[in-house]
1. Computing distance in nm of label points 7 Å out along Cα→Cβ at positions 40 and 176 for each of P, Q, which one ends up highest?
2. Identify the structure, out of P, Q, from whose coordinates mean count of other Cβ atoms within 10 Å over residues 48-55 was calculated to give 22.1.
3. Going by mean count of other Cβ atoms within 10 Å over residues 152-159, which of structures P, Q comes out largest?
4. From which structure (P, Q) was relative contact order in percent (Cα under 8 Å, 6 or more apart) calculated, if the value obtained is 26?
5. Given 16.8 as the derived value for Kirkwood radius over Cα pairs in Å, which of the supplied structures P, Q does it correspond to?
6. Kindly point out which one of P, Q the value -22000 was derived from, the read-out being helix-only ellipticity at 222 nm (-39500 (n - 2.57) for each DSSP H run of 4 or more, over all residues; to 500).
Structure P
Amino acid sequence: MGCVTPDADTIDHAAVVAWIRRFAAEIDEHRAELVRLDTAIGDGDHGTNMDRGMRKVVEKLDGAAGDDIGALLKAAGMALVSSVGGAAGPLYGTLFLQMGSATGGAATLDTAGLTQALEAGLRGVQARGKAEPGDKTMVDALVPAVEALHRAQSDGVAVGEAARLAAAAAEEGMKATIPMEARKGRASYLGPRSVGHQDPGATSSYLLLRSAAEAFANT
């Protein structure tokens, strides 16, 4: 287990493993909630698909060796792409694969490195899903998280606290999807009827950021 405090300058490979394991546990815990959210405006399979995918990712972690954070994130991405159906597999797989590409060969990440990784992941998700802020998708949680990381980097904030700020921003972005009318994906077919429902992808993305904040605050 990595030893990271909120004022730590860097996170290591073990801390990223802890982050991914915590995210898998959060998905398992909130699976029914994600299914409920997706049933309201989508296919109803987001929680089930993400849980199956993250279980596959954890299996990969059990065999993970070395200290290359990029390789670890890429392995997680490949596991998601190969095991998750619907839109979640390609989107979350792309997120992790692009984060992995941005961190290839790195044994540690500081706030700048974490910012670069998540920004690369966000760009990949937007390229894959053609979504912009306000479309009522996972992008609505990821964009404010990346913006918060950029501010933290500019302010010289340590990586543990930066992750906490990113999670708080992602939570606000998630909640902001409730009054939105969906413009992408299955939910867009509902038109105005999608208003009043929290987006499941934004919810799982918030859980991803919250898991990072909690993992990186561990001692």
Structure Q
Amino acid sequence: MNVDALARRAAALVPEDGGRAILGICGEPGAGKTTLAEQLLERLRSSHGRDWAAHVPMDGFHLADVQLARLGLADRKGAPETFDPDGYAALLARIASDTGSVVYAPGFERRLEQPLAAAIAVLPEARLVITEGNYLLLGDAPWAAARACLTEVWYLDADPATRVDRLVRRHIEFGKDPDRAREWVIRSDEANALLVRAGRPLADLVVREED
């Protein structure tokens, strides 16, 4: 299924009564979730208007470094316990129900590797909101509450070697030396990938990156 067909499926999720749908894109670290979300947004906005679709990544709910240090989790950044799933679920619930006002959401600055409060605005005109992240299909209670707010969740499959190379390049781009980057990917990102992969059977649709 190519991106145009996926965009048509995403648009069809929007209820006809003026409500709002939220599409989740899940996948292992480095699978290309953000790229797919941006491709969908380009097509949806071209067809329906600039404000008709919005993008709210889960990355804005990373715990800040000061909290990771307090919790002793600095070397696990990116694992489920280094996010605020309750806050994420609460935001998704508000996005789903509050279609009459602007809803502000946190973003994530990759060069700082820190969340940024109110960096994203979901306008009342937004009929479809795309959110993407690693842990949309985890069965634990806080994450299950977030999943309950999503109209559908798609799982993005990618070649493992491609994912690893992409992750190493990303860590190098944002400041790690090559050896440290590869060590982090193998030790941390790939451990997280195993957790994410366990939720694949729960997805409403599996999308292959090569499509």
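1. On the way: P: 1.9; Q: 2.7.
Structure Q comes out on top.
2. On the way: P: 22.1; Q: 17.5.
Source structure: P.
3. Q
4. Values: P: 26; Q: 32.
Working through the options, I get structure P.
5. Values: P: 16.8; Q: 17.5.
Label of the source structure: P.
6. Working: P: -22000; Q: -11500.
Source structure for this number: P.
We did not get these values from a lab; they are worked out from the coordinates using the rules stated. Computed from a prediction, not measured in an experiment: that's the story for all the values here. Cβ atoms are built from the backbone, for glycine too; each structure is taken alone.
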